[in-house]
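So, here come the structures, one by one.
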Structure I
Amino acid sequence: MLQYLKQTLRHSAVYSFANVVQKGVGFLMIPVYTHFLSPAEYGVLEMMDLTMMVLSMITGMKIGGAVIRFYFRYDSLEEKREVLSTGLIGITIFALSMALVLEALARPISGLLLGSVEYYRFFQIIFISMALQTVAVVPESLLLAQKRSVVFSTITLLTFVSYLSLNILFIVGMKMGVMGMVLSTVITKIFNVSMLFAVTRGEFSFSFSVEKFKAMLAYSLPLIPAGLCMFAIHYSDRFFIQKYVGLESLGIYSLGYKFGMIISILVTQPIFRIWNTQRYEIAKSADADIVFGRMFTYILFAFLGAGLVISTLIDEIIGIMAPAQYQGAAAVVALIVCGYILFGCASFTQLGMFINYKTKYVAYINFATALLNVVMNLVLISRFGIMGAAVSTMLTFFSLAFLSYLVSQKLLPVKYEYLRVVKLVTLSIALYALSRAIDLSLWPSLAAKIGLLSLYPGLLYVIGFFSVAEIAKGRELLHKFSLRRGRSAAKG
């Protein structure tokens, strides 16, 4: 158990560091973006980002997950290389073919999504970005499968630095607006793909196995409709907001959504980059059901801790970082955070479906929840605007987590620590409710809320959340830390 936790923490810490630097600096750039882009332009960017996401799901055929799963299926190096090459060749041919078709359809796509063909050149550029992003999935999956977290994170950081530099040049220096962001994206994708293949070039045999490709498609194709449904769950609210409320409100909601997604970017994604590989190793152990249950508790602890910080401090953060026209974004953040905590739980509880090659159930569950999401968006957004969208997001992710839990438990029963989970959730809700009662000016309010958040670990101890073994381990670590500090002081 301890070795799995250490591996998860070690690799997650590396991935998280890259994400923290990347997204941290990205969020520090929000004042720049919000001053050089109007809410309506922010809305246009959001629609193009969403378009690239959904098309990448289709062109990518969810091959990344199949590459990782089948990489661990074989023991010989030659078989592993054939899996990688087969996935790369197949996905490259399909991605380039799709990009050519979409380039020809850029004008009607622009008219359909944004109500005007004037944006068609933007779409032509992002279709190139989409093809590059799709091809990059295979070398990225290889780095994840090999647990080369430092290499992966280094490339992520270098890619981000180039993207940030180009954004400053094009948007601030050359005042190119939306076109500047689009050009930054495609240039950065070229740089990213070049680096990925530079560090993985020796891992490919450039052979193609029809048999393996069919098996990989059988595994991954059910995940395409599942991915499209997941896209609808995550992002269909944007289309309803544009229709019923307008591009300006879409820009405000998108900013709030980005803050709510911080938990996914800084916590969920780093953890699952290693967990989605590690779960297949744990599944082979005799006590897998107990290990999975304990790991869920630890992961939920990370989710709720991060979510509590974001939800509690969001009014002050947006007050500092964004101009007055974006202040309405703070209202939706706590609901979005709750939604993404539930999404993280759903991602964990689906492990039975992935381990047992039952990915079709992922598609069924995602379809049901996507349908529910569309109905709730239609009803709630038309009546309550962006707050309706936030409520719909939270309820949809709750449904996703609940259905995933029910199905996966039948395929692979896990011994979850229900009492500890209840303690975690109850304390988190109580502290958030107390934070809403703080009504002070900006800086005193920020200080008071930080003080409240600092009570979180101690209160968990008071309510008996930590086990005897965990308390003993904590004391041991504190003792070692004290000894190291003592030695350092003596040397000084």
Structure II
Amino acid sequence: MALPNINTTIKDGAMGVAGADATGIFAAVGVSAIPSTGIITFTDKDDVDGKIGDGPLRDLIVSTLSIAKTTVYAIAVEGSIAGTISGVTAHSSNKGEGKIAVTGSPRNEYSVRVDIISSGKLNEGTFRVTIDGLSGKTITIPDGEGKYEIAGTGLMLQFSHTDKGFEAGDIFTFATTSPQATNGEILKAIDTIIDAKKAIEWIAVAGVSNAALWAALATAAKGAESIYQYIFFVAQARYKKKDESLDEYVNALTGAERGVTSSTRLQVVAGWIEEADSNGQVDTRGAIGVYCGMLASRKVHEGPDAVKFGSITAATAIKPEGLNDGHIEALKNAGYVTVRQIIGLTGIYITSGQMMSEQGSDYDLVERRRVMDKACREIRVAQLPFLNDTVKVGADGSPEGLEMFVAQGEAPLRTMKTNEQISDGYIIIPKGQNILSTKTLRTKIRIVPLGKLSYIENEIAYHNPALAQ
């Protein structure tokens, strides 16, 4: 037998249990020029072009990382639906007899202008290509077949002419659409993200999508929730068609194209902006990229529409032109995320972080979604050390001695209250539970959210002090 002494057993009560902080971290899937074989992690916008090339996914991630210092997990898919190339339009003032044809498979949506800088034939004249407002170098018109590849775009120009050739000042323009992935390709990439169990808040789908995919995303969100992954999805609605009026466009999005999906875990961005890219390009883009950037840069309780944080710095105009407050309100009321201008302020702002939820839902705004999801993640992790533990049972069969369980479960709520992310939060253990038979402990967790000053109504009038005596 050992000599008498004092033995101390050091126990780990897991009082510091906390899950990985997912705040502002998200995943994105979409088409890009260089498909990925797995999940790629981005934290710097300057790494994006080299890893996935051009495409809608590239635009989303660059827009986001230009605003927020965060982590984006991405899967780039090739996209089986090829982009299209419009016909080349020769400017009416052209004096030369040269022509330009375009072939290839565009990697993104481009607005392209070719200017003839100096007159001449093949191997004589010079030209310059401008893509989405960003001008390239002056280049000699190629000899031989007259072909010139526009680097990184998947496009090939072919110059041809009669004896006269091209004249300085000649202008040629054309446009392309971006390649697209099928819903199946997108959903397969999403499954890979979910299976990886990354600590994320949402998954963004780059590129334009429709109600069929939105319904599938809502279903995927429910499935993720069932395996303790509390996430939501963000998608982008289409742009106005060429021959479509603004009223027709808005009526389509709020009508048949809206679909019947209602989900508290789905957002669809209908806002479009003219965006100044970090590389100097000025392009009309869906606002999904800047929207994700604004979400990622803010705490869970801070709405993307909070004016105090400023406007969308990269946005130079709302698109399509002529969209008025009535149109924007109709889209908002249909559940879309939109952009707006505010009288008295410069810049362009998010209208509100609408969810595609039923009217009257507690989760009609993204900040309510984010706060609840954070609470769910952190309370679950705090309670995990108690799983399969024993508990005393009282005379009525109810569990007793769960003060530590309640205190540890409420710890994340106390922290969120201290950080002013919620007004209050607490856990209740109802009496009368037959835990001996069910082996199940049921609790009620109640969170008092923050209020929101969406509308401010002032009453103002003159006051005569003499009449008040």
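Each value in this text was obtained by applying a stated rule to the coordinates, not by laboratory testing. Please read these numbers as outputs of a predicted model, since none were measured by experiment. Cβ atoms are built from the backbone, for glycine too; each structure is taken alone.
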Fill in the blank from the handout: Structures I, II compared on relative contact order in percent (Cα under 8 Å, 6 or more apart): the greatest is I
Handout entry: Entry that produces 2.5 once distance in nm of label points 7 Å out along Cα→Cβ at positions 52 and 276 is calculated, selected from I, II
Key = II
Practice task
Assuming 4.6 is distance in nm of label points 7 Å out along Cα→Cβ at positions 148 and 340 as calculated from a single structure, say which of I, II it is.
Solution key: II
Problem - Test item: helix-only ellipticity at 222 nm (-39500 (n - 2.57) for each DSSP H run of 4 or more, over all residues; to 500) calculated as -28000, pick one of I, II - result: I
Fill in the blank from the handout: When I, II are compared on distance in nm of label points 7 Å out along Cα→Cβ at positions 260 and 396, the highest value belongs to II
Completion exercise
With distance in nm of label points 7 Å out along Cα→Cβ at positions 420 and 452 computed for every candidate in I, II, 2.7 is reproduced by structure I
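Identify the structure, out of I, II, from whose coordinates semi-axes √(5λ) of the Cα gyration tensor in Å was calculated to give 53, 29, 20.
Values: I: 34, 31, 24; II: 53, 29, 20.
Derived from the structure labelled II.
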